[in-house]
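Down below are the structures I want you to see.
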Structure P
Amino acid sequence: MNHTPFEWKLENKSDKARAGTLHTAHGTVLTPTFMPVGTGGTVKAMTMDSVRSTGAGIVLGNTYHLMLRPGAELVHELGGLHRFMDWSGPILTDSGGFQVMSLGSLRKLDKDGVTFRSHIDGSVHRLNPEISTEIQYLLDATISMCFDECPALPASYESLANSMRLSMRWAERSRNHFKKRAGYGQFGIIQGGIEPDLRFESVEALKSIGFEGYAIGGLAVGEPQEHMFNTLDFLTPLMPENKPRYLMGVGTPEDLLGSVERGIDMFDCVMPTRAGRTGRAYTSHGFLNMKNACHTRDQSPIDPECQCPACKNHSRAYIHHLFKSKEILGAMLLTWHNLTYYQHLMRQIRQAIVANTFKQFALDQRRKWAKQTCSSSLD
């Protein structure tokens, strides 16, 4: 039986930037960390061995998708999500709230929860704080998220306020239904758009309930990066110092760097995997569009600083050829590269915080990213 407490320990700080270690029932995670998104029990175009090779320490699954297919009860019967998807490390599961709210006319919201039709076959389902928390228990999620409402933006102040307060009531219900076990945690989700007073009210409500970690939702949903950073500047000083901080659904390498500067520890985003399937490569010197003709005869690697199979074994010309030929291998190799780069970036950031060189690292990295070339343009 596991007796490891769920605990985040600070190792060093550089202004607001934090380096720490998260201890869980399924292993330790070095923070800051980026979580590859494995929505339906798979990180798209990757085997879990290849995900491990990138250096990822934790992955994300999704309640909504897994409850619909193959079903939480079946995953539980088959030994839980870790065994089902061949990932022994920590898994964080989203509550399903964001996906359900994005269904539009296919869902109906009430004070207790949400009734919705499956986007797969139109069957009717129900999610509320208790059901979502139970599904995440059946999946054996290391970190469960409380069920919340994610309002579509732009929204009025009144709509944001009502939504946030409903989410806070749901957070308390989620917490009451959470089965506390050694090494497992549940995170509350701070809502309130970019309204400081609503964010303040939300974080104070969640702190009074008490969670193992705290997430920031409702950002990176179309607002300018400046607005997101301004919200983080205001919000992170209000969050508990001794608990992990998770910014949901973020983002680009520039987003990650800027958010770590403001005190964020954990991230997830579909961007590196989605970009890998569409020909966009993230590198230490900015991004590249591998479909661009300038790569046709280029024998250099995507990124000379990268040790992924795409960079060690293949040229830009070959990756370009795969995408122009619509070969599946192109998406596989570029996804592998992008996830490797994201993990490399997070390791560099962490090492710089520990070594007290983070400010210089951030300055140098932004200078590299600023050097755009013709191969960075999008056709």
Structure Q
Amino acid sequence: MTVVTEIHDNHGAMFEQRGGRQVVRDYGRPDRTALAVRKGAGIIERGYGIITVEGDDRVEFVDDTLSNQVPTSDGQGVYALLLDPNGRIEADIYVYNADERLLCFTPPNVAAEIVDQWSDRVFIKDVQINLASEEFAVFGVHGPQSTEKVASVLNGAGAPEPSLTFVRGSMGDEGVTVIAGDNPLGEENYQIVCSADVADRIFETLLTYGLNGVPFGYQVWNALAVEAGTPRFETELADQIPNVLGVRNALDFEKGCYIGQEVVSKVENRGQPSKRIIGLQLNQIVETDSTVTVDKNSVGTITSVVESPSIETSIALALIKFNTKLTDDKKITVISDDGASIEATIKTLPFVEGSAVSARIPTYPELTAKTDM
């Protein structure tokens, strides 16, 4: 369930299930709302799974598990991946060092499984792991005016910087933690974390006090994320090798051993993964998993597709063979489920330039001149 369901209802929210949690799909007029976020500041209740890790060995324990270096200082965060022994992504996780505990934000449908997995590995370490998704509420503030929005309602601290650092303060009479985001929608952003029992007051403050904020749901979130070129867990990351997604901000190639590291290092040392993500502009919407062809040769599949509210056309992310040549003389088509051939044009990510750049825009070693087709 959303934490502030009644307020969502008052704003005309329509709901959907995301990873086993009820979230807001939209409040009506999603295209108009998306443009409002791009021009100002939008507020979304995030549907995270949340794990707390406490105990003297908490940092060492989590660091041994993830693909990036877990911060040792209070007020610091990191974006990382949990991999299986074959190097495939089981979850993407934001880890924040909150003094005597770590807060881990995960996709909602994998949080309980991670708690069980980590609990089985504790052995003699001083670590306590708990599922805490119902104890917290997390609100995202996105848009070119998000800094001004946060500053207009935050007491006792200034807006944090740089990305993935946080400060503690208050909004009204309620305590909050404000995290500087990593711009997944291609706009400046912050995350506001509070106790679930005061979430209604924090959400109302974000919507109605200080600089205006517009509520938005996951239909707008998904559209803006694709516009920003951000690969997401549900559509791109799950069960892939990190190198394929180009999410190098989630990898520390210098850190010690972690589960799946050998595969990641081998692909990195080889110089290229088997696939890569590209952006495509289409002349109509197609289904995910539709086949991408170049000069009638199958080279990959569509992973995400939306009708872009900003450029008013269909856009998609696709996974294709890494060495596929995409020069101007190549004819790119997408084969839909009914067999129709849809014309497509390669586009450099992001599709839309906002007030910031997503930290997850795929980056790869220099492409070779050879083709895999």
Structure R
Amino acid sequence: MKKGLATVAQLSAFDEIIDARSPAEFEEDRIPGAIGCPVLDNEQRAIVGTIYKQQSAFEARRIGAAMVAENIAHHLRTRFQDKPKGWRPLVYCWRGGQRSGSFVTWLRLIGWDACQLEGGYKSWRRMVVTELETLPQRFDFRVVCGATGSGKTRILEALAGLGAQVLDLEGLAAHKGSVLGALPDRPQPTQKSFETELFETLRGFDPERPVFVEAESRKIGRIQVPEALIVKMRASRCVAIDATRDARLEFLVRDYAYLGDDVSELQRKIDFLKGLQSNETIERWKALAEAHDLPTLFGEFIDLHYDPLYHRSQNRNFARFPDAPSFSTGDLSPAGVAALADEIWAASDSSLVASPRFEPLSPDLPAR
């Protein structure tokens, strides 16, 4: 590497990765494992940016330099006082400019072999976007299909417990995928953060073994699934879950029980279905929500919304769904889901899951 500079392929060569950007930038997305040590906080960055635009670059640097020096001094006192002489940190900012450069200068003056990430966060982001265009092609996906309420996510969790490779897109997106899918205690990540986590998950898989994934649409809540992954999934082999309506209804009432805690929020979500259902149906569903009658409400969701949508989309979107092995169940309790996962896993013998050989992951990717 050039003296004082490193690339994204060299991330694993360092003891610590330091993100010198503002807290807002750090929150939006970051290199996995990085610690946030902003040289300008959110307000300071806004102030310096305004001065740069309205006055001059010199004034912005003059005022910003004092802020940067104070913040770096604070980090040195509170975060790095115990670091040994041989400690090797890597620092990055937005594009490998003055914020990370200033930090690296001070660290190197102290005597640490600190480096600056060439191209900054933008180089990391560019690599993630580029890799997600081809990385899905290296894996043999098995798409778990089934009508809403079939317990697909729980089945994936059980398969993971049995040792299967599982890509939980809804877990990464913090959303259950349907109009009612927002989680009560966890906001969705940003698109960039989702893609970083997706990249990290995919490159941790063994291309020689199949990867189980749930059938998803192009959007999970407000998160967009990368096109290359959608295309690969829709051309992959499928596993069909055929659960009875009673089992699905019982599962939905249990899995979405929290929706009954906030009637107004549930009614707001029901309003999203206007245009897809008659006004009379929407008002009836809102009345059922008001009465906390989730079994009747979810039963009507199944019959009038979810099942018609599923039957219209599944054969069209997943080319190999008609040939999928089917696993039937009338029990989606935790024990029933575990038994179903055992059955799927047992059927995943060499004739079902033998996967073609793939090229190894690019040697230029940063090590995990």
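Just so you know, all these numbers are worked out from the coordinates, no wet-lab data involved. Given the structure is predicted, the values throughout are model-derived calculations rather than measurements. Cβ atoms are built from the backbone, for glycine too; each structure is taken alone.
Quick check: -14000 is what I get for helix-only ellipticity at 222 nm (-39500 (n - 2.57) for each DSSP H run of 4 or more, over all residues; to 500), calculated from one of P, Q, R. Which structure matches?
Computing helix-only ellipticity at 222 nm (-39500 (n - 2.57) for each DSSP H run of 4 or more, over all residues; to 500) on every structure in P, Q, R gives -14000 only for R.
For which of P, Q, R does distance in nm of label points 7 Å out along Cα→Cβ at positions 49 and 81, calculated from the coordinates, equal 3.4?
Considering all the candidates, the number was obtained from R.
Looking at structures P, Q, R, which one was distance in nm of label points 7 Å out along Cα→Cβ at positions 105 and 297 calculated from, given that it came out as 5.4?
Only structure P yields this read-out.
Using FRET efficiency 1/(1 + (r/R0)^6) of positions 241 and 337 (r between Cβ atoms, R0 = 25 Å, to 0.05) as the calculated read-out, with 0.40 as its value, let me know the right label among P, Q, R.
Among P, Q, R, the structure yielding 0.40 for FRET efficiency 1/(1 + (r/R0)^6) of positions 241 and 337 (r between Cβ atoms, R0 = 25 Å, to 0.05) is Q.
To which of P, Q, R does the computed value -0.64, -0.89, -1.07, -1.28 (log10 I(q)/I(0) by the Debye sum over Cα atoms at q = 0.13, 0.17, 0.20, 0.24 Å⁻¹, for residues 41-144 alone) belong?
R
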